[in-house]
Structure I
Amino acid sequence: MVSIAICGSDSASNARIENIIESECSKYNINIGIDMFYSGEALEKGLLMGERYDLLYLDISMTEKGGIRTVKRIRRMDEHALIICVSEHEKDLAELFRFNVFDFVKRPMKEEDFIISFLAAYERICNEKIYYHYRYKNAEYKVLSSEILYFESRGRQIHMHLLDKKVEVFNAKLDQVATQLECGKIPFLRIHKSYLVNYHQVKAYSKTKLVMLNGQELRISEERQKDVEIIYSRLLGD
């Protein structure tokens, strides 16, 4: 799922952005979640409480704190999210791009130009997928893919082992997890019916096992050894 935040004081403009995105995503069966904020302060509060987004639409015409200041503060809290700024003014473009803004949409918006910008952002998100999203007890969570060591399937639950030694548990099938990660930048290896491993966290490889960077050893099942050998060799050559 692509997690999107739309932030602006103009409710009509926010609604139009939301409608265009939802319409375009329905054409391509893109799974999205959209949160709406009507002030930079509200968005900042959400980020401070742990909310994270793949894509942020920010109206830099907001006056309660100033759009530029909001961009600056948000970038300090989240250096990974793609930011697209929306405004009728272009005078602040140079300063905006100092904060690694992905794109700028000028109002009045041309729908065709907006869609081109959105699809470019979506392609970037897929190519450089940063977060893994999962649900637990009706809440949505996300974690940096680079922080994941491996996924372990135990019955109907997934145990997600992280670099900080934490283990997050949620309900899913390992096949579903693997499908979610297919478009991501970080390759994950299915070495066993119960294990899906972050290739970037592998220290050593042999025919029958992997040694992770934390020293943990994971067995490669006999039926997957050939496939793992082929994929691992290809990744080493990339």
Structure II
Amino acid sequence: MASSASPSQADLDLASALADASADVVLGSESWSRRAILNEMGIPHRTVPARIDEKAIRVDDPGELVMALARAKATAVVRKLREEASSSASSSSSSSRRTTLVIASDQVVVCDGVVREKPADAAQARAFIASYGRSPPSTVGAIVVADVDTGAVFAASDTSTIAFRGPIPEATVDALLEHDDGFVMKCAGALMVEHPLMVERIERVDGTKDSLMGLCKAKTRELLTRAIDDAASRNNNRKDER
């Protein structure tokens, strides 16, 4: 369950491929956990929050919902970066020689067949956390990688399930709500699997910790690799046309 604090060989290979391709990575999120995962992977990046109205996108199916949200976030960030490039006096001389890849993702928690997004208030967060001692929650996530220059989009979904030894003590719920100024309120379903008090209660996991935290490393590597290969192919085709 524990995630590695250092990059795997696959992560190092990806970082090298990104450097060779002169590709910059932009994370379309302010999520602490997603930034931490990219840092663990050793992928240099900057953040440009999408800040879309997530409540304006409603789909009943959880998989379709998170994919629609991730795509909307990617579109918003790509638009911001294109506007940023067009207003920059140096964009034509420097940025044009680099590839910019946006990573956008979204996640919901499904428990007892009900989709849970970020809790509306502390009372709902408390109810969410307490319920995980009775019913194993699943995370349903979507990741989108978009090439700012070409508009090419690559997407993938993943699901993980985690079971806790219950019931969750009230003291644990209180500690989670107080941790880091209520950071748990920013987590889908108030599910904070990385907190030590929750880690010690884990009984079994079907999936990976990074997936549960909102950004599956394996899927991210796959999508970034596909985006790099696509950009290289397009560049080669342009050279052939000349």
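No lab work stands behind these numbers, since they all come straight from the coordinates. Source: prediction; values computed, not measured. Cβ atoms are built from the backbone, for glycine too; each structure is taken alone.
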Given a value of 3.3 for distance in nm of label points 7 Å out along Cα→Cβ at positions 45 and 173, point me to the structure among I, II it was derived from.
II
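Assuming 0.20 is FRET efficiency 1/(1 + (r/R0)^6) of positions 13 and 189 (r between Cβ atoms, R0 = 35 Å, to 0.05) as calculated from a single structure, say which of I, II it is.
Among I, II, the structure yielding 0.20 for FRET efficiency 1/(1 + (r/R0)^6) of positions 13 and 189 (r between Cβ atoms, R0 = 35 Å, to 0.05) is I.
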Answer label among I, II for the case where helix-only ellipticity at 222 nm (-39500 (n - 2.57) for each DSSP H run of 4 or more, over all residues; to 500), calculated from the coordinates, equals -10000
I
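If we compute FRET efficiency 1/(1 + (r/R0)^6) of positions 117 and 141 (r between Cβ atoms, R0 = 30 Å, to 0.05) for structures I, II, which one ends up with the highest value?
II
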If you work out percent of Cα pairs over 26 Å apart for I, II, which one comes out largest?
I
Computing distance in nm of label points 7 Å out along Cα→Cβ at positions 37 and 53 gives 0.6 for which of I, II?
I
Among I, II, considering only mean count of other Cβ atoms within 10 Å over residues 205-212, which has the greatest calculated value?
II
Value 3.3, calculated as distance in nm of label points 7 Å out along Cα→Cβ at positions 61 and 125, assigned to which of I, II
II
Out of I, II, which structure matches 17.6 when mean count of other Cβ atoms within 10 Å over residues 69-76 is calculated?
I
Origin of the value 11, where relative contact order in percent (Cα under 8 Å, 6 or more apart) was derived from one of I, II
I
